[in-house]
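Every read-out reported here was derived from the displayed coordinates using simple, explicitly stated rules and does not represent laboratory data. This structure is a prediction, so every number in the text was calculated from the model and none was measured.
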Structure 1
């Protein structure tokens, strides 16, 4: 029983924080997408339906999980690391649209989830800026994890 629990290393704890940042941005993006799709005057009303709650929940969990699964692409140094982070960020948004759309409305949502995310980002500069800020924060938080990983496994800066 003693060996089952261990403390996280500093890099691993920053990785968990990066996943949390991804989840918070996923919640904000889902809420904004709901506002884009909504016929109401405000999403801040208290009478949310179960489907609306499910959309925000799945967006939160999926984006946080995708940051974890794409973790090896974040936190690399140099221009190539920034480029790699940008491409991984676009992949995360694309996959978040596909997976969240599928979980909310199978078949139709798979197709339109990505379009809804793109429309939400294009409609609101605040969402676009917060996405860039969240991506920069995820990149910055994953840097210590990448450094730990290289020190343990001996990978160079440019190893893929």
Structure 2
């Protein structure tokens, strides 16, 4: 899968993704000050990474192409979209946690609505540009959108058990 990548490119990619992960998790932990939300965020990043890896492996075998530098954008875009989704959750939590009658279930309801909106946005965005791309770029777009949508919905479903 990494055939055409130099050691420097591998280190750069892993450093970039690890940096996004660490900075995001530290920021979420610092702002929310809630272990459950931090754990949920870590699980979300791990799921997104696994879905990205699985998607790239499937594409690599389906199209019999090597994973080139163009594919480097998939984990980066997924991470950015995942951070925006987690930012919504953390923002709701920070805004509502000091209010009278605070219930975490209200946060989950608002998070659900925004997760639906982000999913619809990603699907519409992907479908609007899908026809204008080469098959390789279409595959990249599909992996990116599916891994992001899959991970944000997994975060929502796991939040039922972690956020109580």
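What the table below lists for this structure:
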| item | result |
| --- | --- |
| Computed -29000 for helix-only ellipticity at 222 nm (-39500 (n - 2.57) for each DSSP H run of 4 or more, over all residues; to 500) - originating structure among 1, 2 | 2 |
| Cα Rg over 2.2 N^0.38 Å, for residues 19-106 alone - structure with the largest value, from 1, 2 | 2 |
